[in-house]
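**Q** Next up, some structures in structure tokens.
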Structure 1
Amino acid sequence: MTERVQVLVVGAGLGGLSASLFLAQAGVDVLTVERHAGTSVHSRAAGQNWRTMELFHWAGIDREVRAASPRASQGLRITVATSLAGRVLHRIVDDGSEFDVSATTTLPAGMAGQDVVEPILLAHAEKAGARVRFRTELTGLVQDGDGVTATLRHRDSGEETVVRADYVVAADGGRSGIRQRLGIGTTGPDALSHCLGVVFDADLGDRVLAGVTDLFYLQHPDFTAALVNTDVPHRYVFAPDYHPERGESPAGFPPERLVAMIRAATDLPELAPEIVWTGSWEIAARLADRFRSGRVFLIGDAAKVTPPTGGMGGNTAIGDAADIAWKLAAVLRGEAGDGLLDTYEAERRPIARMVIDTSLHNMKARMHPELDVSGLTKPEDPLGILLGFRYRSTAVIADGPDDGERVEDVHAPTGRPGFRAPVLESTVDLLGRSWVLLCAADGTRWRPAAEDVAAQLDVRLDCHVLDDAVFAARYGLTAGGTVLVRPDGIVAWRAREPVADPAGELERAMTAVLSR
């Protein structure tokens, strides 16, 4: 018997579970399968930037995520050094005060690890109606003009299930089997380095700051590594490189060798760390040639793999999930045409390229000075990537000439179409759950226009008139002007000044961006 769902999500990591949550909250019937037994036990992708936290705020989980890691509110330090007490080569971040984003968002960042965020996403996705099955792998995938037929196998019982879905979201990781089935290639180096992951317990005294996130990139004479504290008191993650080209493998790092390396990294020769967990992974930089194949969409590491230098991999996966989720929901509800789904790749692939290249520049500066970055695009300001990124697609109607820039200054947001809608005290709880029309003072003529267009197009469109000078300035509006904000908090269209035919202008804009 064939099971019927609207969207099948394959993979229950940060991207897959975020997609499950966002889709379920939008009323989509979603089934998620994951080959592993449960969520991640490793805090590898730690940290939620401000954009991620606004997406989580609109999903109702931001406070829970922040509470899972109170360090985020206490500060951040990032240091490049030879060892914890050795020579400091570069202090990238002193205390986190460098990150003033108050002009574009009122929400704080988070610092929780993947191991605690995924269970939160899972619980809320299931509460919203998503079904999630672990130890279940995809063994077959065939698509046609009307949908996708997937064969699933339970890894314990061997029982097979056939699922018929309208669409599939592939969130099955950097070695994505779905991407390979679809014949989608990748560009970029497969193995920049190989890394061990070592979780250990020890008292490092004053070597590491207490109560803040203290991240070290270590260029030790004998090895290259990263070391960071966690939310568990006296628990740390140590991540040294190993070199297969020299005949090294994870098996060549028994506990006694790891202990010696941790002692060298911390400058504590008598330290007796208790090793809690070890693993290994490959650091790569790969970008999928396409993010869409028919009714299948790649998100997260299936779409791109980026070095961890910069902390943008997991956050980008969540951003992918937000973009494809609202678009799939709109198409499945009949609000939008199929062309809207093409804008997923148009918008997210350039972001992935920018994240990969900037992370590679960071990798050269922080860990591997020998890395050749000559063929990459320029590194962008981290805050610009996180909060000032720009979308160019048919789901955005530009209101001026394109200056070619990929990001804008987050200290002076413009409210232009294609950029994030600045999240202010007056707008934070108005956005993120539907289409929203935000009007400057004297913009009451937009209210009946919004009601007419919402009824005609059968979409949810909320209209708010804000007599707020800060709002008008940040969004670039004069009295009577308005901006149309998408469900993902991106400005889709703007009328900076009053127009003669509000309903007609608004209808034309929404019809265009929804590919009607």
Structure 2
Amino acid sequence: MENPGKISHLVIVGGGTAGWMSAAFFSKVFTPRQMRITLVESAEIGTVGVGEATIPPITFFNQVVGLDEGRMLAATEGSFKLGIEFVGWGDPAGRYMHPFGNYGTPMDGVSFHAYWLRARQRGYKAELFEFSLSDLAAKAGRFDWRAEDPRDPRAAMAHAYHFDASLYAKLLREVAEGRGVQRLERTIRGVNLDPLDGTIASLALDPGEILAGDFFIDCSGFRSLLIGEALKVGYDDWSQFLPADRAVAVPSARYEDPIPYTRAIADKAGWRWRIPLQHRTGNGYVYVSDHIGDDEAADVLLASLAREHPENKALADPRFLRFATGRRTRSRVKNCAAIGLSSGFLEPLESTSIHLIQHGLIKLAGSFPRAKDDPAAAGIYNRILGDEMEQIRDFLIYHYHANRRVGEPLWDRLRHMAVPDSLREKMELFRTRGATIFPNQTIFQEPNWLAIMMGQAGEPEGYDPLADLMDERLLAERLHHMRVACRQAADRMPTHASVLARFPADSQKRRADAPVA
């Protein structure tokens, strides 16, 4: 950017994933001559450290900031992710996959699943998941992502990662500091506002230092030091739709090769996650405190480890997290933008926390202020971030609302609760015609909604009538070809473990290099 206007010093408040993603990103956008970047963090303030699963846009972010995939996987003990398996959310005894990537191929401008639904109503037996290469590969423990030919079924796949978020932040710190970002380890004792225009003028640091800046990024987590405490921006509480307000997390020992998907398991008071890394497994329980106490939630989580496998032993004491689902009424005010938890929180059911960080950063760069107070740029930024949060909110609500766990108080209440009109419209479009293309779709698009709506509610009553225009014999031939191609492509893939072996974790290298006693 040739002229960043009057903004020449960017101050990031808080480290962790949000802070160091911000530092790495903007140190790539600007050169040190164009922008001085300072990050302030305190060792007194811990990080949340429960988010270790991502969604496919993370691959784009890593490319933008200059992170090589192999280096990132090795440094973060990472593994690949092809989707999320939901256990017990629809049918309590059932499970389904939300895979990354497409189902089949659109034909004559009509969505693939419309033809599949037409065939199903005429007795076709093949299941929808048989047309998703990501679903087939994930369940088989296979992975591959090299597809130069767009006709290759692998071209319809997308992937993300599981990784240790603290190690990811550490890696990004190395990148950012290597590009000139200055880190200050200080405790912030106050925020000084300009008495004339109300913008943030400076931070009061220990021991008696003053740090002035032109624009501030609030990565202070739930505390929301700048946008919440200093600028007094309010908070929209969405707990009437998403009532979970607690989480307990614990790492456990690795006892098998990492699987290429996250698992979300419904439980009586919420749901449990399982995230496989190279060196360990991340486990957690997101729950509603009105339905279970903290001690009992920890007991449930630890007992689930033992049930899964005798060697699945906890490696640390459980850690607890309290939160209120919702968002700041504005994410950008005056000369401050909130990134990460300081701007809001949506539980990690669909692994969107890191996505919201990178989405906020990319949109901030696209509307970077010309002066300290740029209300027009702030307005469009807030509208874009608000739309994204609301779309994700609806996506999460649907998981809870469309459950079939009859006879359990929490789940019965969620099944009968009033939902936002925006979600009610989506549900009706799917029920009547199988539509999963909705207005204002952002991160979650047609195949994502299709996966969860089919997984939770089953097949709709109708389908797009344009699917009736194709000849019956031609449709049967195309369905057969796509199904066989997906299965053959999955069978040819290497195992996930063999692919990970090309990117050995740094801890494994250290163990291998250690002298033998």
Structure 3
Amino acid sequence: MDWADWFSWFDARDADLAREVLQRGIAALFLVAFLSTLNQFRPLLGERGLLPVPELLEAVRGAEQRARDREERAGRPVGFLRRTRRLGYLGPTIFRRWGYRDARLVAVCATGMVLAASVVVGLPQLGPPWVPMLVFLALWALYLSIVSVGQTFYGFGWEMLLCEAGFLVAFLGSREVPPPLPTIVLVWWLVFRLEFGAGMIKIRGGREWRDLTALMYHHETQPMPGPLSRRAHLLPAWFHRFEVLGNHAAQLVVPFLLFAPQPIRTIAAAIIIATQLWLVVTGNFAWLNWITIVLAFGAVGDEAVQWLLPWLPLDAIQTTADATSPPWWIAIVLAVAVLIVWLSRHPLMNLFSKRQLMNASFDRFMLVNAYGAFGTVTKERVEIIVEGTVDDPRDRDAEWREYGFKGKPGDPARIPRQFAPYHLRLDWLMWFLPLGRIHEVWFLRFLEKLLEADAATLRLLAHDPFDGERPRAVRARTELFTFATREEHRRTGHVWMRHPLGTAIPPIALGEVDTR
């Protein structure tokens, strides 16, 4: 018996289409992520941004030097890698070594977009298996470098999910070899953690998930509603209870079926994909739903697709029947599989922990993470309204004009737009401000940029009421937003009903903003 017989189990002969969808789908989402970064990173985190990366790198270097000095004085010097891991200062990033410049950020994004586009059109897949492997490892390293310095603007679960998925699909090979079964199984394991972790967070979270009322609020109070969110919110209560039951089944039961034989595995994947598509049409969650759909397709078998869609030309993407994986490729994939299994021990324990962590990474390279979202559902939608004036702000008759955001609710007559999988980072973080975060440093600096009429910052907005001129003062108010009922919509034409609450930040002028 030769090595090919020993490793005959290694090749997944029913996963050619799954590999194609995984590689092209994840690459497409990398393309969106790099485009989002290219458009927004500089005003948010660039040299003149709200949370400048150079300031972060300087602070990290200072903290590390102080830690090094303390340890040397105590006679206990430790290595750099051990020190940064223990103190958790900063994840791996090329900007630590090269320093940050806006031009370098543009170069990183441009390189990532070109590499991602090459996979979308299928070029690396035509070569030997190490070609797509190197392309995806480059995408992972470049985006990890961005996330590691992205601070609160990159503190979302789908950032680490894209990093983990990008690393994993690097080991799916090319059309010269069959899809490796160990990598395919690890994709199922990722989907399991993603879905089951989210389900457990909900069951352990707010009572609204247990009494089946969560989705009576969620469509209205989610961070960034979409065009159909109001219609979903106005559905009857029995339907919302059915939604919650369906969510619990899809996240707590169905993920176990991903490891069942075909066609059960394909049916489980179809259920997960269907529930994610419902989330796509009723909200804007960046690429979270889309990446879950792509990853879930990893459990779909070629035979099931051919039975359902017999006209689909799968022969064009399938490896030849006599193709086998070479020993060097088997060794690489198995080594990575062992690494992922070893790193999975902490996320596995976290799934069943009473203090389950949500959207947490257990290693600095974001290879195996814990996921989850909306353990509790906000019952009311309070929005921060940012306004400016060219009048004396102490004058009761001063005219205050509202700044308009691209995705955040504002104009009561405007139907929310669909932005996902594109990620509007500023708009998303605005949702968190009423939850006790109004004095976040980035928001105070944002107000300061408005007072300066900073052009880069204003381009993040949908509407500047002063057409590039400096206001005399700005302020932040709070308002309660509710979706208009059918009767209110007929009477006013409004999508949102706005109810003023109070002042979050009183009028401030340039030079009065304390951003320390």
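**Q** Please state which of the structures 1, 2, 3 yields 4.4 when distance in nm of label points 7 Å out along Cα→Cβ at positions 39 and 455 is computed from it. Each step should come with its number before you reach the end.
**A** Numbers: 1: 4.4; 2: 3.2; 3: 2.0.
The read-out was computed on structure 1.
**Q** 1, 2, 3: which one has helix-only ellipticity at 222 nm (-39500 (n - 2.57) for each DSSP H run of 4 or more, over all residues; to 500), as calculated, at -16000? Walk me through the numbers before you get to the answer.
**A** Values: 1: -8500; 2: -11000; 3: -16000.
The read-out was computed on structure 3.
**Q** Next up: 31.5 is what came out when mean count of other Cβ atoms within 10 Å over residues 15-22 was calculated for one structure; which of 1, 2, 3 is it? Intermediate results must be reported in sequence, preceding the final value.
**A** Working: 1: 31.5; 2: 27.2; 3: 23.2.
This figure was derived from 1.
No lab work stands behind these numbers, since they all come straight from the coordinates. In this text, all values refer to a predicted model and were calculated from it rather than measured experimentally. Cβ atoms are built from the backbone, for glycine too; each structure is taken alone.
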